[in-house]
Structure I
Amino acid sequence: MANENSTILTAEQEMKLRKPIEEQTGVIQAQIDSLRAEGTDRVLFLQGKIDTAKRDRALTKAERESSIAKYRSELEKAKAVEAKNKDEISKLISQAEEYLKEHFDKDYYQKVKVSCEAEKAVAKEKYSKKKADLKKEHQTALSKLSDHQEIKDEKYVYKNRLFDAKMELEKDLQQIKDRKHSAYTYKYHLLDMLRMSKFTVVENAAQKWENYKYTFNRRTFLLQNGLYIAIILIFIALCIITPIVKKSPLLTYNNVLNILQQASPRMFLALGVAGLILLTGTDLSIGRMVGMGMTTATIIMHQGINTGSVFGHVFDFTGMPIPLRVVLALVVCVLLCTFFTTIAGFFTAKFKMHPFISTMANMLVIFGLVTYATKGVSFGAIEPAIPNMIIPKINGFPTIILWAAAAIAIVWFIWNKTTFGKNLYAVGGNPEAASVSGISVFRVTVGAFVMAGILYGFGSWLECARMVGSGSAAYGQGWEMDAIAACVVGGVSFTGGIGKISGVVVGVFIFTALTYSLTILGIDTNLQFVFSGIIILVAVTLDCLKYVQKK
């Protein structure tokens with residue numbers, strides 16, 4: 001290959017280019033290692049010994065304290081040596097870095113890069129020649145055949161040969177890609193040894209970008225991001241169309257705040273159902289939970305005596321201080337929603353009932369009870385002072401967004417930093433394996449439903465404050481679809497055990513922004529359902545394709 005193109009390096013030639021760099025940095029590295037031997041290396045060794053001694057239950061208290069005291073005495077000496085050699089080590093590291101900066105790219109990496117580009121061209125040329133030869137052979141073979149079956153067999157063989165040639169090209173290109181990547185990362189390997197795995201922000205970013213390019217796959221990228229790209233393009237189109245049709249821009253400060261404000265209560269619902277989808281479940285009762293919570297909160301925080309009745313009884317909370325009514329409304333909303341989600345969770349976990357059934361039963365029971373109890377009437381407005389207490393606007397900024405941000409942070413912490421969160425992923429990924437490893441599938445499942453109920457309660461309470469009341473059993477109809485769709489679009493997979501809080505947040509914002517944009521543009525509400533349905537269908541299709549690819 002080297003004879004075909006002088007820019008193409010053999011493995012021996014590449015190693016020859018690398019050798020001076022290895023030797024020079026090797027000499028400096030040896031000096032640094034000798035300085036670290038009784039300093040930094042000794043410090044790390046003794047710190048490990050101290051940690052081991054602290055955990056060693058075979059030792060008595062006196063023996064443990066004696067060992068730790070001995071190691072700490074030695075540690076102080078090692079730290080003194082480390083401090084003494086610090087400046088000299090820093091000087092040697094700087095010397096090595098200057099050498100790499102001057103010689104690595106110029107004398108080694110750029111030449112490998114040029115070689116790889118030339119190799120790639122040769123590989124593609126070889127593939128084109130192979131295809132041409134195969135085609136010629138195929139046509140010659142076909143000209144000698146007359147039997148239909150023999151012709152069919154020859155075409156099949158030709159197709160397989162083309163496939164083999166394509167695979168050979170892919171193999172060659174991957175080897176070239178590996179070689180180039182290896183050459184690039186070699187510099188960071190040397191820096192890693194010199195600095196003991198300490199890199200600057202720029203160097204970390206450069207490595208991440210190189211690794212992204214190295215592992216990039218077009219098909220995987222489109223499966224993971226194709227829907228987002230399509231939605232962004234649609235949103236850009238709406239931003240262009242809206243000023244033309246409505247004579248006002250779509251992306252204004254007030255519109256963005258309105259989108260965030262509308263998305264905030266829905267964020268609680270999406271975060272709640274996301275945990276259930278993570279367990280390969282769902283929740284069809286979310287909308288009815290919102291209706292129940294809105295009605296409950298409106299009754300408790302109602303302006304004056306309630307005009308409607310519940311099971312024939314008219315409630316009057318005007319004798320209670322408003323702050324107490326606000327807290328009571330929140331507590332009752334959370335308790336009611338959690339009560340019903342716990343029931344669904346119990347039946348799902350105990351009897352292996354599909355959440356579709358248990359939550360559908362909840363949906364019917366809640367709607368029936370609330371409608372029967374209230375006769376389906378709306379309970380009017382809440383005390384006008386309450387929204388300013390719960391979600392005041394500070395210089396025009398709606399603080400309801402801060403409630404949503406707090407919920408995101410808390411749920412993220414639960415999912416990623418607690419044992420329950422780790423168990424949630426484990427049970428969602430493989431409940432049988434999780435059970436064998438000692439995880440209580442029952443507790444995790446019921447816990448996910450309880451957490452969902454708490455979030456539903458908070459979400460409906462905030463929605464009541466945002467809308468200044470007007471609670472009724474019919475409120476929230478269809479919200480379950482929005483919450484589930486936001487999770488699916490955000491990458492929470494129905495196959496279980498796959499999903500991120502960041503994806504849920506993005507999904508909620510996407511759906512809220514799209515709905516808001518279509519409303520401003522004057523698109524009929526019924527057609528908005530069509531858009532939502534298409535997005536859900538595409539999102540689930542892509543999710544299924546990712547699952548098939550993983551299998």
Structure II
Amino acid sequence: MIYDSKQWLKSYDPGIPENLDIPDISLKDYLVQSCKDFPDRIAANYLGSTLSYAELLEKSGRFATALAAKGYGKGDVVAVCMPNTPQYLICIVGALRAGCAVSGLAPLLMPDEIAYQLNDCGAKVVLMLDLLFTAKFLPVADQVPKVETVLVTGVFDPLPSTTEYPQGQPIDGKTVVSFYGFVLEAQDNPPEVKTDLSDPCYLQYTGGTTGPPKGAVLTHSNMVSNVYQFEKWLGMEHGKEVWLSGFPMFHQAGLFVCTCGMAYAATQCLIPDPRNVEHIVGELDKYRPTFLINVPSLFLMLLANEKFRKLDFSNVRYCMSGAAPFPVDAANDLESVVGANKMVEVWGMTETSPLITVNPAINQAKIGSVGLPLPNTKFRVVDLADGWTEVPMGQEGELICSGPQVMKGYLNKPGETANALREHEGDIWMHTGDVGKMDDDGFVYVVDRAKDMIIVGGYKVFSSEVEDKLYKHPAIEMCALVGVHNPERPDSEIVKLFIQKSAAYADTPNEKIQEEISAWAKEKLAPYKVPKLYEFVDAIPLTSVGKVNKKALRV
């Protein structure tokens with residue numbers, strides 16, 4: 001078999017083995033031990049305030065005690081609808097200490113979408129920002145019968161100057177109280193809960209781009225495995241790192257970053273609003289982090305900010321990007337700002353905790369590649385039609401993997417689980433739905449999501465490949481390529497390009513820009529890849545995590 005030779009091992013950094021001896025410990029115990037080992041270390045910087053690991057241990061203990069006092073424990077779910085705040089960290093650690101699982105709710109969801117997810121995961125407890133409680137929860141409160149307790153909190157609650165906390169408003173049949181009141185009124189006497197490694201710790205929902213969102217069941221073993229893989233891969237030093245990430249914690253990427261930060265006793269600079277570039281630049285200047293983690297669209301916004309370009313990045317060890325393809329020219333531009341060989345692209349998905357591949361930390365990374373399969377991970381590129389026949393190295397196919405970070409399954413969806421997790425040769429393989437390839441050095445390139453691939457007259461057009469080339473045109477600030485129905489050929493699509501103009505071309509007529517880009521595309525691309533339809537938009541729509549929202553563009 002082509003990929004059984006594990007070509008990627010030759011590109012591993014020195015000292016990285018094919019397989020790691022992953023600790024036999026629950027995520028709950030992993031995080032609690034980190035708090036105990038580094039009590040004086042700052043766990044979070046937030047709007048000028050701090051939370052130490054001793055305080056995180058104490059407040060999470062109180063939260064676990066309060067949950068247990070109301071009868072919540074193993075088998076129960078605590079849902080969190082919050083931006084990145086200290087409350088999120090306290091909730092994660094406290095819920096796990098009580099034996100509960102945690103499920104993130106995106107604040108941008110509409111009320112009926114929130115009701116769907118709460119009912120699907122069976123959450124009994126919800127932690128929610130006060131503004132979201134009023135706008136998103138109250139309209140559907142009578143539609144979520146399993147929710148018993150709603151904990152309300154505000155963005156300024158963690159600040160020392162805050163003395164009164166939002167209380168929400170009463171709801172028949174439910175307990176609605178202040179989160180900090182719930183926590184501070186309890187003793188720091190958490191229950192002794194025996195956690196099995198196969199127990200769910202996170203129930204994280206996919207974006208729902210191909211139907212209703214699905215809850216990926218991630219176990220304590222899944223998360224500890226991925227946290228440990230990442231730690232050894234990048235040589236993370238416990239109690240010494242300072243992280244800044246714009247990834248929201250309700251998304252698996254942000255939840256993983258947050259979890260890793262706590263596991264390594266890193267200081268995390270929490271960003272409640274990742275679109276507030278000025279605030280991020282100020283935090284970068286003030287705290288001088290060692291590790292930056294963002295979605296490509298946020299890095300692009302930062303690169304457009306002159307203050308960002310003038311910052312001192314000498315402390316930065318790595319700039320990590322994931323969740324979407326990073327235009328090659330932009331990645332090179334980022335390295336020119338933060339320093340050479342600091343860019344680390346990664347790839348994964350909610351269902352894999354999330355990381356599958358990461359670029360090397362010491363050996364030369366390949367800009368445009370998402371890196372090498374992590375230790376303990378089996379990897380193949382297979383035929384898109386049959387899902388198992390291996391394709392030659394360098395040829396596109398579906399990317400599939402098997403490893404300890406692969407989810408247990410989708411909650412309450414056996415059919416979807418059977419389609420994603422398939423047994424081959426005695427191993428369970430995650431069929432990612434991503435199209436990509438592997439080069440002779442074992443580096444993986446994600447070409448497209450299978451659902452974003454465009455078929456033109458029988459030819460496959462990979463949208464990310466075309467977008468990457470179009471980004472070189474100075475008129476394009478952001479762009480997105482989609483396939484639309486071809487009324488003349490039902491078996492074919494028409495390539496359509498959405499364009500957000502750059503500031504330099506703000507006064508140039510759209511017709512002129514379209515002519516330039518069309519001529520540019522005809523020089524750079526095969527004829528079937530050249531966009532035939534163009535639409536200019538004020539802003540390319542983004543998902544809650546900052547990915548381009550192609551589902552919205554197709555409507």
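No lab work stands behind these numbers, since they all come straight from the coordinates. Keep in mind it's a predicted model, so treat the numbers as computed, not measured. Cβ atoms are built from the backbone, for glycine too; each structure is taken alone.
Values computed for the structure shown
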| read-out | value |
| --- | --- |
| Of the structures I, II, the one that 20.9 was derived from, the read-out being mean count of other Cβ atoms within 10 Å over residues 429-436 | II |
| Top of I, II by mean count of other Cβ atoms within 10 Å over residues 373-380, largest first | II |
| Per mean projected area of the Cα convex hull in nm², for residues 125-364 alone, the highest-valued of structures I, II | I |
| Structure with the greatest value (metric relative contact order in percent (Cα under 8 Å, 6 or more apart), set I, II) | I |
| Test item: helix-only ellipticity at 222 nm (-39500 (n - 2.57) for each DSSP H run of 4 or more, over all residues; to 500) calculated as -8000, pick one of I, II | II |
| Label whose coordinates, when distance in nm of label points 7 Å out along Cα→Cβ at positions 381 and 541 is calculated, return 3.3 (choices I, II) | II |
| For mean projected area of the Cα convex hull in nm² computed as 42.5, the structure of I, II it came from | I |
| Of the structures I, II, the one that 2.1 was derived from, the read-out being distance in nm of label points 7 Å out along Cα→Cβ at positions 517 and 533 | I |
